[in-house]
Structure 1
Amino acid sequence: MIRLTETTPQDIPQIREWLDADPWHRGDSRNDPELMTTGNGVLAFCLQDDKGPIVFIKLIEVGETLRVAMQFAPRAVVSKRRLIEALITVGFPIMKGYATGWGCKALAFESKNPSLLRFCSRNGFENVEGTNDFCYYTEEQHE
């Protein structure tokens, strides 16, 4: 069973370890493990299952958009199957619901990872032409 837990300062060493192992995020000055904890942004949480943490997620309000920052575990730690299950069953519904409930027009993230982009495209996210942004537009946007 996938559950959502608070991200605390005790999680920072693990977030840092995962970040350092992430070819898409390491070395990017915008990625600060301390800012992935509860109290930074609109919402910060960890998706976990019986084996442990799967992904750390933070939502930040930027205008009428909730921007998503995610830190994934290395594949040797968390299988792709566990990650996909966590995002589809809990992560995406929570984030999409929160964006709608918060009154935002979109839930957005930036990535160059082709595998992540294909996965998110199959789950309601659309590329913003000319950018590396992918957005899920809330119902308010389409009315």
Structure 2
Amino acid sequence: MKYFAPLCLHEGYDPTHPWYYFLGGPIPSLKQIRAYAEGAEFQGYRRDEILALKNMTEPRRSQQHRQILEGTVEALSKDIKRYRECVRELRIEQRHCTPTDGGCRDIDVSMGLKVAHIFNGFSNLKMLQEAPQQFDLFG
């Protein structure tokens, strides 16, 4: 599945691939990544954990849901922070350096990985929002 095919391809590569950035593809915004994750059928790397919530009884289901949500938000927060750093580094590289014939730079690889991680994080959040849950009436 091409994660970002409808969002943007650059010379045949999507934003999770290092060559996308090496060849000068536009940097996707966090809003674009989130919108695509919310509209895609991809369910994220925590899919099985989230689907297992359906078979749990309360209060275990709510506790597990909360733990998965907190872990997902924390990981996504770290990924977004690193993504912003990578975007700054990439822009500096694009301004001051010409691409080498030797292949992708470290920043190109980092950008592709961070986009993939953020896409996964938003996909996990989407699944968590759709998962059955019972809210604690007294908490």
Structure 3
Amino acid sequence: MDMRCTKQLSVGNRVIDSAHKEVFGMIDGVVHSIMARNIVALPEEFDRLGTCLCVCFSVEANIAQAVNFDFTQHGLAHQVLLNKFQHMKDWLIAKNGAWSELEGDGCIDSLRNGLIRHIKEEGEPLKMVLETHFYDFNLSG
């Protein structure tokens, strides 16, 4: 998915942008399982996505703290996104591969667009703060 590497999705920090790129890679794994109706791999792919999201969210929280950004609202948005993806996982597993093509496409769009919306909209306040720092700012530098 080429969208994950565009400047439009940059939050102004290399470490967080790299974490987001990894999350998009995990989403691609879930997408592949949905398209293939691979109900054996699907839970594992969702679990990998959830783990990757938690790591990404932790990185964001640590960098936000380092730049004195109030992370309360953004942290709540993280929980909403995790819950949304968990609900989707549960629904797909309950369908046991019997989802329609339209339903599968809807899940795929929801996964990708949910992360894009989170980055572009909910991440905007953090982005404004991060853009006042060096792009390569990290906790060790």
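Just so it is clear, none of the values below were taken in a lab; they were calculated from the coordinates. All values derive from a computational prediction rather than experimental measurement.
Here log10 I(q)/I(0) by the Debye sum over Cα atoms at q = 0.15, 0.20, 0.27 Å⁻¹, for residues 30-77 alone has been calculated and equals -0.49, -0.78, -1.05, so which of 1, 2, 3 was it run on? Of the structures listed, the value fits 2. A value of -20000 for helix-only ellipticity at 222 nm (-39500 (n - 2.57) for each DSSP H run of 4 or more, over all residues; to 500), calculated from one of 1, 2, 3, originates in structure 2.
Could you tell me which structure in 1, 2, 3 was used to calculate Cα Rg over 2.2 N^0.38 Å as 0.99? Attributed to the structure labelled 1. To test your reading of the models, identify which of 1, 2, 3 gives 1.16 for Rg/Rh (Cα atoms, Kirkwood Rh), for residues 62-117 alone when calculated. That value comes from structure 3.
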